[in-house]
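Please treat every number below as a calculation from the coordinates, not as lab data. From a predicted model like this one, the values you see are computed outputs, not experimental measurements. Cβ atoms are built from the backbone, for glycine too; each structure is taken alone.
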Structure P
Amino acid sequence: MITRRTFIKNTGAGLFLTAVPFSANSQNRVKKFELTAKKAVHSFEKNGKNTDLWLFNNNCPGPLITAKKNDVIEITFNNFLDQPSTVHWHGIRNINSMDGVPILSQPLVEPGESFVYRFPVKDEGTFWYHAHNKAWEQVTHGLYGPLIVSDNGQFIEKNDILILADDWFLNEDLQIDVSSLGNLHDWSHAGRYGNRLSINGFFNPKIEILNSGQVRLRFLNTANARILKFMLNDDIVFQVIAVDGSPCNPFKTNRVALGPGQRVDILVDDTSKLKHLKEVSTKNDIIAARFELKKNKTFYPINYSKKPYYSFPSTNNAKVINIRMQGGAMGNLRSAIFNGESREFRDLAINESKLWSFNKIIGDYNYNIASLKLDEIVILRCWNDTRWSHAMHLHGHHFWVNSKEFENFNIDLLRDTYMMQPGEKADLVFIANNPGKWLFHCHMLEHHASGMIGYLSVS
């Protein structure tokens, strides 16, 4: 049995990626959507109190976007917020200009303005979208939603189930605790943790499932910082069939663990045994959702890829980029470079809210970690030299993970986000086959905002 510790630390391996033809031709089907970001109210409980949120299309989470592999999706984003925003398509190997990173790949969409995202989807899988400007505040308020790409563009909701998990910090009136936003203690430690767990926008909801055999559950961790861990009932064993949207050689376990931004797809062979979904990341287990079985005589088999698409490349001539992650509370970072000037850590923390670094550089959207040649094999040799976990996310590519602590763990998994544990050393291996400037950052959103961020330039 794969343990929780083993799974979370090792569900990261990647595979050889051929060059991605991102141009769309006249034969591609175009699917059009509209996303409007604005202030709205939402009730986490039936007939409960309304909570003031910022939402896409008044929905929490935002509306499901579905597409067929090789479709072109066109999304008109309307910003009715009081601050600028953009939208990032997390996990999609995208066109650089459509990636949604402010300054780096597109201008900010100002209040009252619109922006049209248009790009082909080349990979099947479970993805999501979220605001990418001041994400520590905008995602906190609810600006995210799911994106599913399948081989036929269909999504059967009764046996293909979305599990979008979020961690909300609410006061007694069930309002966002805005007074705690920007809290230096959170930013310098594990990030902003909440006090209420939602599944698909509700507290302890009922999830309908057909009582007719198999079910696919697509888990997404949309929280700012909390690592979430789930079990079915107390001990149901299931198969992991995809990680971060990418298929893998199926393997059995009885729990999934996801850092912020990560996704895991699982397959349950017998839905009749399902009673509830349990979150087990703390000492006090939480019933996160309850399953309601619906009788159905029709058996709906789940179609999925059972092996990775690609093979791991030779790394004999790979370009190695050393990345030492430093900073945070109880860390060993005494000084760092910020805006070209070396400054003491205490000064940076108190006066700039800058707390984290790559190679002693406090990063931002203008920090070029390295320049890469197109189709070059690259090893990001990462060392988490901090006291805290970091969900490392690479835009525009998928990667393979070789952890120094788990070098014998031999499951091939494509990743776009990997949880690095305190003190861990790991190689993130990828093919730089997508031209542009691609963000590499911690998806603990407060860590991102306070310096653990930079980009890789591919040309």
Structure Q
Amino acid sequence: MKQIMLHLGLGSFHRAHQAVYVQKLIDSGDDSWELAGGNLRADMLDVIEALQKQNGQYTLETVAPNGERFYDTIIAIRHVIPFDENLSGLVTMGSSPDTRIISFTVTEAGYYLDDKDQLDLSFSDLKADLERVKSGAVGYSIYGALVTILKARIVQEAGPVTLLNCDNLRHNGQRFRKGLLQFIDLLGDAALKTWVEQNTTSPNDMVDRITPRPTPAVRQSVLAATGVDDPAALMGETFIQWVVEENFIAGRPSWEKVGVEMVDSVTPYEEAKIRILNASHSCIAWAGTLRGYTYIHEGTLDPEIRQLAYDYVTTDVIPCLTPSPLDLEAYRDVVLDRFSNAAIMDTNQRVAMDGFSKIPGYIAPTFRDCIARGASFDAVAVLPALFLTYLQRWHRGEIAYEYQDQAMDPAVAHAICESDDVVAAFCGDVNLWGSLANDSTLIATMRRAYEKVQKFNV
């Protein structure tokens, strides 16, 4: 019997990343593991339907920085689970003894954690999900869904399972686990908590591959190159990386044979990735949008915008992360070169989203480290200053696309923008800054950065 990795959140990133590594194993002759996947909400229904019709098969187009394109047929997802209101397909698969790993990608905002890794019940959808699960109904948050699945797993006596977070979240496994256990505590289910503590593990990992949202152009490109009309086709860059801590309770695929870095601690890798790649990515998206650009490569190729990202990494991030097992200067340069890849056609809209999660997750830690070192942090302050200016444009209805932010309370965001002192209001938001909120040094530094951004020819 084959072992199964069930993935919750069957979006583009999973299909361009984790599924690729399983496919590499299959291509090498190791087909001992297969993927199953579905969504916790009724979204991407057209893609799910297409994958069902194709028995999980799809085409991945990868694009090198020089524009060269490659095409791979992915067959690793053997079970495409359609959405239903009771999550019955996911529960059935998740409670099977053959399922040894349950992985998930629900975006940073999907974990509802504050800067102290406490569940933030001010989010109405999380609170509603908690009440649903308390009443015996199915949960749709990552916590509620997993509680539903794990309870069924206990009934089925399906055995231990690894819960693998594949989102861009610092200490993602550890933080998710804290959130899950808090959710269970709020349910008052001591027996479930004991079972989870004894029968699950949650490794930290670091994932990396730029994967734009699929467009009709990708489908056309795949058709022209392969002769296959694939409505589930997607595209990503050729670069791919996965660093995973060795902490699996019920076995795992032999990923180390196909390029996955299995390590004792993922911390230095994830810090470099989150602060250098993810934060710079957001910086370029916000600045590029302000300049009227549509795509990430346009902003990266703008000398002024590129310099903002370069200075942020060089001046503030690298000193905070030194010493490191990585060559941080080289990593910075590789990242900026990747962002310059015009063939990817990655949009500012995709990368600019979820600023209310990215400020506390990607950017605020560098502020704290600089303060602890007694160093200035003018370069990193430019990033939230760009977001604040971007937010003001959004407030006035002047963003050329729909801004999406799961962690943002629109009323709070509008109130910040309407404040007589917009910088102080922004710096006073606890959800953005945690313990740094209203800090006088933060406010003073942000004022300088905000003034700089206003002169930024936007």
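Just a few scattered comments:
- At a computed 4.2 (distance in nm of label points 7 Å out along Cα→Cβ at positions 284 and 324), which of P, Q: P
- Answer label among P, Q for the case where relative contact order in percent (Cα under 8 Å, 6 or more apart), calculated from the coordinates, equals 18: P
- helix-only ellipticity at 222 nm (-39500 (n - 2.57) for each DSSP H run of 4 or more, over all residues; to 500) derived as -1500 - corresponding label from P, Q: P
- Structures P, Q were shown, and semi-axes √(5λ) of the Cα gyration tensor in Å at 31, 26, 24 was computed from P.
- Test item: distance in nm of label points 7 Å out along Cα→Cβ at positions 100 and 308 calculated as 2.7, pick one of P, Q: P
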